[in-house]
Structure P
Amino acid sequence: MKYFQFFFFLIAINACSVGNDQNKIDEEVDGSEKKPAAYSLDGNALYPPELAPETLARLTANLDSARQNYEADSTDEMNIIWYGRRLAYLSLYPEAIEVFSKGLELHPKSFKLYRHRGHRYISTRQFDKAIEDLEKAAWFIAGEELMIEPDGAPNKLNIPLSTTQFNVYYHLALAHYLKRDYRKAINTYLECMKVSDNNDLLVATTDWLYMSYRKIRRDIDAKKLLDAISADMEIIENESYLNRLLMYKGTKTPEELLQVAGDQEDNGVTIATQGYGVGNWYLINGDREKAKEIFTQVVSGTSWSAFGFIAAEAELRRMK
């Protein structure tokens, strides 16, 4: 009985707070209030990047729609998830984390909510919290059938490629990698490999697993991974990871990966992703100064939530 009383109490509190929370969000989206969305590993404030007007309009419209659904029923798991995801696409990470946290009070065994909050803890450099959430997600999702995860930002073919299982293991392994716990990262990437059932997922998992092996000098294991990689693989959205793997194989040069076309909307993410791969390649092959130079170039960009950017930031911090 007490549980149900507490449940309805949460609903009432949440309904009262939606309006005030939304006023703050509207101010941040339209630029009238600027506050940090996160802090770098060195403690520097990180602000939502400037977006092209058409991109901002599209993301804001999507957020408005998700907010309306959430306000209509703020207890529905999918309404909570999509409201949080739409906030995150506008780099409103603290607000997204708060929405996911409120959702977990209502759905304490939701592996989907843990998966998404864990992801945004990575975005905000809270790696221990990310690991805690994603380990819970892995626990609660055990035994579930593979479930396709809808894309919030569809690829060029509008085909969702990943599953919730993949995203749980992939982000958990990444958090271990960023914490420099490469053995745990390897074990988790191996689990992720079991659900990397298309080329896009395969190249992403293989890349991070390769780097994890190289970090602890398991070079033979790393090299074996490259046998499954070829330049003619059909890739829909993870071309940057394929490019990194082809560099490891010696069929692309580091210089090629650093030459990124400037007219792509996701150009910053591409530079961060490929740039980190190049910098790390120099680092594990003994050229520390060149690695530092490239990592510094990566973190001078604006795509600070990209995994390559975060990883470059972590490498530079260790180099100090």
Structure Q
Amino acid sequence: MLSHNGCNVKHTNLFVGPMSKEIVETVCELSNQGILVGLIPSRRQVTYDGGYVNNWDTGEFVKFVRSRTKLALIVRDHGGPLQGKVPDDGLREYESDLRNGFNVIHIDPWKSVTSFDKGIEKTLEQILFCLNIDKNIVFEVGTEEVIFAYDHHQFRKLLWRLKKALGDSFKNVRYAVVQSGVRIMGIRNVGIFSKDRLEKMMDVANDFGLKGKEHNGDYLNDCQIKTRVESGLQCLNIAPELGVIQTRIIMKNDGFDLDAATEICFREKKYEKWLPSNFSGLACDEKKRLIVELSGHYHFTEEPFAKVIEASKDEIKSALRDRIVGITNCWEQV
């Protein structure tokens, strides 16, 4: 059991991105009902000076969650340099997270380095920075493949170097990001999943007493998730999929203005990172719908999204609940 910063929870298998207020509310409700789910805000979603999710800053987000549940873990996802809205070293964000009661900090400097050894060095530096503020804070280390790929040998080297340098403080490291070859493109989970690679990664995590955590778990079916569980995977992150689920329900509403939504999304161009390779070959109406599906969640506080969300809130939360519960059940069924 993890007890830190006012949060007392048993092990959590599923961690979800707070893409909307409705997702956060659903996670809080499920956690209070014994279905424990963690929240993993990125530095763009929730930040010390206000993110795109409900316009929350870090303190407001934590206050909202803790007013509804004491059970859900709050995890800074991809903390570190170059992970925010503007280029920085990430230290101010860490300090804000720690002061506001985050339970876990994902130390991820890997966007800012060009060598594996430098990534290890930066990881250690940032862990020590956080420990200097809060000696009890819990850490997640490593990163996903699209940021910096590593094999199980390098993974072992990372954990061994951290353990040697941190000494007794290595006990604060509880999670490590394992890689299995997948990534997100459009509204699909792509890449080539390697069960053998995942199992080797999990063997390393287990050797160091850490919980293996895979990112980019979106758009997987139950069979694909159960294969990972059978391989020993203990934790899975999903984020954009839940935003897409909510957006699709919004788009079905008769009062939704697709053209106005497309204009907002096209202006901000936040869909570009998710575009599939066949985008240019799609028909115009297909392009519009896909652009809104991919990036509508960045604009939920704006019209034409906000009014439709309120009108469709029960349907949205029911669909979110079904998906989250379905994923968590995969651990129970193996």
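Just so it is clear, none of the values below were taken in a lab; they were calculated from the coordinates. Just so we're clear, the structure is a prediction, and the values are computed from it rather than from any experiment. Cβ atoms are built from the backbone, for glycine too; each structure is taken alone.
Which structure, out of P, Q, was helix-only ellipticity at 222 nm (-39500 (n - 2.57) for each DSSP H run of 4 or more, over all residues; to 500) derived from, given a value of -21500?
Going label by label, the one that fits is P.
Comparing P, Q, where is mean count of other Cβ atoms within 10 Å over residues 109-116 highest?
P
Looking at Cα Rg over 2.2 N^0.38 Å, point out which structure of P, Q has the largest value.
Evaluating Cα Rg over 2.2 N^0.38 Å on every structure, the highest lands on P.
Ranked on FRET efficiency 1/(1 + (r/R0)^6) of positions 37 and 205 (r between Cβ atoms, R0 = 30 Å, to 0.05), which label among P, Q comes first with the largest value?
Q
Comparing structures P, Q by mean count of other Cβ atoms within 10 Å over residues 85-92, which one has the largest value?
Going through P, Q one by one, mean count of other Cβ atoms within 10 Å over residues 85-92 peaks for structure P.
Kindly point out which one of P, Q the value 16 was derived from, the read-out being relative contact order in percent (Cα under 8 Å, 6 or more apart).
Q
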